[in-house]
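No lab work stands behind these numbers, since they all come straight from the coordinates. Model, not experiment: these values are computed from the prediction. Cβ atoms are built from the backbone, for glycine too; each structure is taken alone.
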Structure 1
Amino acid sequence: MNSSFSWRQVSTGLAVALFATVTQGATAVTELPNSTYSVSASHGSITGSWERAERDAVATANEFCKARGKVFAPIGQQRSGVYGWSPQVSTVTFRCDPDTAALLQSASSKCRDQLQTPELDPIRTKVELYRESSESAVPFAIATNDAFPTQEERTAIAKWATLREDCIKQSNAAFSISSSATPLQVTQIQTDRSFEMESSARVGELIVSLYQQKLTYGEFAKKRYEITRDAAAAERQYRQSTQLVDQQQRIQVQQLAQQQFQNNLAAWTAYIQAVNARQPQTVHLDGTIRVVR
């Protein structure tokens, strides 16, 4: 009897061990309080253990959020089970955050569509209503246009300014920071975005000066290119710095990028003050002043 009992124990142990090595699969997503969720997956030691279970759980969570038009934002992960004896389980808790990239792309597409209105036709060939790249060269015909806006074109410029403001509002509404971001990541994202916001505000000032006929189309295009180019360069330098492992070096590079951009903004402020002091339709691309009588 004792021998038979021992064999039953061995058989049971082997069965449990085998179950622990091959059991796998993800559970259904469970909704938790405060718009959070959890999902578990299990694997045996042969099929990948906790690492494979975590990948499966995250994949299920990603699909769950994607089906709702959102993106997976991890909160935490817990492991349970005993390697080689019981299934190794990974339980992932998460949120489904707005898909910021998709929302921004949608806002950008909507903005481009709005700019197709015939009301902007008088200036369509004289300004770049929407620039795909901040650092792309200005078309020659626009860069060399030494004319000031006519009254009809001023009406179109005012309409463009209004539509542009709507575009900025739509973009700001679409932008969000993941709830899983750390305080450091939040600061980095906000600083990164500040470069674009600053340059956008300066372009707005240029549009006002163009409307007031204090800039030619060519000077407007040139200065618009310069401020957006400088902002893009500072943003790129700042982003690259976040990849540096050495904290002191990272901080130094970030401070340098911000300081250089602040210097550019100071020079920009002086330029705008000089533009504001101009009389309409006087200063041309070559810097000459021609008084209209």
Structure 2
Amino acid sequence: MTGQIDAENKKLAGEKEALEKNKASKIGQQNEIAADTANPSDSSIATLDAKRAMAMTRRKVLESQQSLTKAEKAELKVLKKENTSLVTEIDKLHTDINKRTDAITKLDAKIDRGETAIGKINAHITELTALKASLDTTYSSVSKARGQGDADLITDIVMNEARDSDQKAKLAIAYAYVNRHKGKVELPKTKAEISHFHVGVTEERFKKQENKETYIHQIVDSLQAANARLGDMANKSDPTSGATHWFSPKPIGETKVRPLPPWATKKGVTKITVPGVDPLRFTFFKGVR
């Protein structure tokens, strides 16, 4: 989980860097717009409008006269040319301002998305940190109280068999497994005893999980089930009433109910329904030989 938290922190740093760049770009665009509109420079719209207004005033005076001197005609020609040039410059500045305004709108959207992303990443980091603390605390507590090897094995068995099931099912599996081994905490005697199980399988599956948070919650719950089982080796609170085997008539994800295996229907085998555990998910048995 430390690696996942580190990855989220790296992602957070990237989002923050991008956010600051977008904010700086927005300020730059705003400053350019201010320079193009009202700043006291020769190329601002305000200055150019003032020049054009003065030129237009003089032009109107000349155009209102009955006759013009040669010099006045030349001046009027210059004024008309200057007006055309000023209009072109002003229009260009307005076009630039519109482009910069559009750019600011896009930057605002990026900033909003960045701030939203940062909020989500921060929340995720907080969740992961709390989850890691819960896992570390639970694992340390159970390992110290029950022995690391025993806690690891029972947790792995429960994760293998019932990680997607509720706590009552997890606890029932923990009890039945130890019952099968006559109160001993030991590895399966054959590969067929626990399907798809081997030492280290919990960690291997973790690396492949897309939703690692859910998987960690399942580990914590399985640790708690292991803790309860290992703390009751006298079977005073066995919810399975001594069951040693189990079968899933309808595993998660399947639509059809499977028939009981031959070993479950032999003489002397007792079927047990554990209170609170869906019998289609897990049905327990004892007396299996």
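When distance in nm of label points 7 Å out along Cα→Cβ at positions 107 and 195 is calculated, the result is 1.9; to which of the structures 1, 2 does this value belong?
1
helix-only ellipticity at 222 nm (-39500 (n - 2.57) for each DSSP H run of 4 or more, over all residues; to 500) computed as -19500: which structure among 1, 2? It was calculated from structure 1. If you line up 1, 2 by Rg/Rh (Cα atoms, Kirkwood Rh), the top spot, with the largest value, goes to 2.
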